[in-house]
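What follows is calculated from the coordinates using simple rules that are stated; it is not laboratory data. None of the values given here were measured: they were computed from a predicted structure. Cβ atoms are built from the backbone, for glycine too; each structure is taken alone.
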Structure 1
Amino acid sequence: MLSIKNIGRVGKRYRHLWRYQQIIGIILKYGFGNIIDAMNIDRYIESGLGLIPFVKSHEKVEKLSKNQRIRMVFEELGPTFIKMGQVLSSRPDLIPVDLLNELAKLQDHVPAFGFEHVKTIIASEFGISHDKIFKSIDKIPFASASIGQVHRAQINSNDQIAVKIQRPGIRKTIETDLEIMLHIASIMENNIEEAAFFNPVKIVEEFAKTLEKELDYSIEASNMERMAELFKNDKTINIPKVYGAESSQRVLSMEYIHGIKVDDVEKIEAAGLDKKLITRRGADFIMKQVFEHGFFHADPHPGNIFVMEKNCISPVDFGIIGFVDQTTREVFVDLIDSIATNNFKLTARLLCELAEYENQPDLTRLEKDVSLFASTHLLKSLKNIKTAKMMNQLLELCATHQLRIPPDFFLMMKAFISIEGIARKLDPDFDMISHAIPYVAAAKYRKFKPSRMLREFTDIARESYKLLKVLPTDAVEIIRLTKSGKLSFNIKIEGFDKMLNTQDQTSNRIAFSIIIAALILGSAMLINSKVPPMLFGVSIIGIAGFVAAAVMGIWLLVAIIKRGRL
């Protein structure tokens, strides 16, 4: 597992201080000095900012928007931060929509590592040298990214494969950056109120979980094998074969795809392939994944989809996979149907069912906004509807009502947008929404199939039987405990303890004030009555009472000031 447990001690022990300085320097460079100031970072790093060279942001940088500068910070900070930006670009539940769109532009440009490292990694993973596993392997990779690079190889005379090798030392590099990320996130959460709203610590923790999966190539291999099983009878889709014996956690061997990138229109035309047919098959691929299987390739950008002979579609890179369960798919279908039938009251309720929220939204306002959204986009002819723009405005609508779209559901939306973008390039007349209608209709009526209803009825009957079976025993036990006086109920009211503490504190202060007032009045009466013993004609007991009242008054005042409320 990625190690980010010792983050609290980062500043104290100067762990990775050089990298910390570099990160802070780049943040300053892009004009975010106000954030560094607000973080009070001197309190957390003993060296403070003294060791970090002062960097003045360039005039051209200052003219860029805040979101553009954030993207540039991620790009300059390197692979881990670029990967984090890419992950965040699919998390509308964590960051604002406008920033999300800017981070979607992030690309990683990482130079390849040497073949000596490739040989070392293969030997450490399999316990034997690379030439005992592969008949041949190209020394120069044909693709390189932040986590790994891909080499062409052969395991026998016939099978040409692609071997993905994880970058050497990448886990340690990522752990270092994650420690610093989490430290900075915790400082921001403690010192910047606006940042605390977005829960930066949670963002880093979620990112660590995502990266852990990406660093384990066996998970990607499982994704490919599962997808291949789902489409094994579909001759229009080719999922690359996984070579399990030649794969491990840091090495993934798969079928090498001889194809053309789906957005290379000139090569597709030169090969005599049918662009319209490719478009329809690509759209069918995403529709089947989402509406029939609920398991889908979540990053279908043009670089990850190839076209093979006979207009066959072959997706690659299954590192990011989305999953939408059956219930969510059905709610999504009902949502589409409610919009199409102008039942906006139902639309508002279904949108709340799909999303996550802390406070119950105002359904009347939401219904009104949904109606405006539908009239803006869905009164046009289907061909003229821009899915990307529509999805962005839907996210903005949800953000306005503090509804958070779940990550997998958003990945599904992004997949549709990516496929539509490719489709419009291959076939400008293609209508994505019209193409989706039969799949939506089939999904809508699938839940009423006799086999489905019988299965659900059987499940309900089974659970009801279990309940009826244990109910008499549980009822007898409750009665026995009641008779013996051992039955008790613990009721916890949220915020009640805090209210009681506040009430106790208020009562204590009032009692303290009364005692002080009594001391002052009693001391005044003693002095006025000249009760002995006397000192310079003044009652000593009265003076003692005034001193005690003064001490207690100062004590009470200090306690109130410490609480921040006068």
Structure 2
Amino acid sequence: MQPIRLAARAALAVALGLSAGAATAQSAADLAADATTPGDILTYSGSQAQTRHSALDQITTANAKRLVPVWNYSLADTRGQESSPLLMDGVMYVTTHASTVAIDAATGKQVWKTSVDYPAETPRVACCGIVNRGGALFDGKLYRTTLDAHVIALDAKTGAEVWRTKSTEFRDGYSFTVAPLIVDGVVIVGISGGEYGIRGYIEGYDAQSGERLWRTYTVPAPGEPGSETWPSDSDAWKNGGGPAWLTGTYDPDLNTVYWGVGNAASWNAGLRPGDNLYTGSMVAMDPKTGAIKWHYQFTPNDPFDYDGTNELVLTDVTVDGAARKAIVQANRNGFLYVIDRESGKLIAANKFVDRVDWAEGIDLSTGKPNENQLADDARNGKQVTYWPSAFGGKNWSPMAVTPGGTAFINTLNIGMNYKAVEPMYRKGVFYFGAEFSWAWPEGDRGYLRAVDVMTGEVKWQDGTPIPRMGGVLSTDGGVVFTGRMTGEFDAYAAETGEHLWSFQTGSGIVGQPVTWEMDGKQYVTVASGVGAVYALFSGDERLADVPAGGSVWTFALMDE
């Protein structure tokens, strides 16, 4: 954003009695410039590129120990809190599965709260946590999704519902937990439900009317491009999975949306021979039509539930002395991918965790994994133990990527005992097609790691007995923020990994920290509230001592 435009927006904010640096999300240009306007957070993660890196530098390695809570707001909810807060005109917006709240960012007082009402049986078809990951702002409205598969728009000033559109029937195993992505007046969302044998899709809605404009299925029907990668002698594609439950990214220069696609269903890959497009993939799409421009598949014929949904971070990398527009993803399969976002060609792929059992590496010429015997054994119904587990080398928890090419990632160190079995499809019932249990390490189950995106080199790491399942935030102050499932909100030195500061939030953190500025002061906000996939499926008895209860914490430096 040009300086003159920043000045004009600041002047408008003053004229309206708003805090300096605040803005109103009125246009596509405002959304595209989100990373350069620290007084607001208009998009999921703070930019359409989802780098989760901020240029704010008031909080540094030297003074982070002076961070103190400014306010705390109770979300009155005992489920996991994965929301990424938004901020506009001095008002913060946070979502839960059950409500949307607007909070005065200066005081922490509630401005309004709107409940999300859905049928009581809805949580039965929520696989991996009764959660919501956040909203989207555009043209004075707050957009969000619901667990019973609706997309809704609320008036940002009052919380009044503007429109509500049903996507599909939740009783068939479909749900929404995703934060929308808004591109040129189109509200783009992706469906959840891969473990229920859905046929996944991504779709776009008109931001003003709520009319559905397009739907792109992630599992093609017979005769459609990609259908040849599914068995022709069965209807496996009808329940083929392919959920799209994490928010995509957008490059305005290329006018392209990038979206990750999840696991194939069932996990029994031997029953669906072929690559099974577009599961375990990322797709590059036209935001106006949903047409797929190109795709890249991370794990063809995936038997391990490795998905491809993890965030697709847009950044520039240097290759042979030349700058390349790239996408970076830390995939659950244990490899850190760097992909050219114009062509979809693979640039680099390296391990970012210590143990990857199923493949020796990724072929840079073909982009395909060099699989080993373990992968074949899994497909053939043999009992296997593999690392990383279905939790992944990294789960959903978003990483931060700096302009210098360092990724700060909450990695996992967990294996899985696995045997494929014959699945039985029933609507709204788990469709795993496998028997499984966890293989635990002797030491830490997770590490916060600083990783070189081009080489996979680990610069430093910090291990924890219970893995971190929340997001990571980095800043130009040289500070990295993240939380623990035991409740601590931590700050680390980006260069060295030194632990700088910690605050106990009272419940486990699985949310996404954000940073922002008001009246010349830098703040950091995170939602606290234990829950979601690890808490549900791990059986980790140590989490029994972590109280449930959602809240939003905001911190700033104590005045000297």
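Can you tell which of 1, 2 yields -18500 when helix-only ellipticity at 222 nm (-39500 (n - 2.57) for each DSSP H run of 4 or more, over all residues; to 500) is derived from it? This figure was derived from 1.
Looking at distance in nm of label points 7 Å out along Cα→Cβ at positions 190 and 318 for structures 1, 2, the greatest value goes to 1.
Which structure, out of 1, 2, was mean count of other Cβ atoms within 10 Å over residues 326-333 derived from, given a value of 16.5? Answer for the origin of the read-out: 1. For the set 1, 2, ranking by FRET efficiency 1/(1 + (r/R0)^6) of positions 102 and 422 (r between Cβ atoms, R0 = 41 Å, to 0.05) places 1 highest.
For Cα extents along the principal axes in Å, the calculated result is 67, 52, 50, so let me know which of 1, 2 that is. Provide the component values of the computation, followed by the final result.
Values: 1: 118, 66, 55; 2: 67, 52, 50.
The structure behind it is 2.
To which of 1, 2 does the computed value 11.2 (distance in nm of label points 7 Å out along Cα→Cβ at positions 246 and 534) belong? Walk me through the intermediate numbers first.
Details: 1: 11.2; 2: 1.4.
Attributed to the structure labelled 1.
Match the computed value 15 of relative contact order in percent (Cα under 8 Å, 6 or more apart) to one of the structures 1, 2, and report its label. Corresponding structure: 2.
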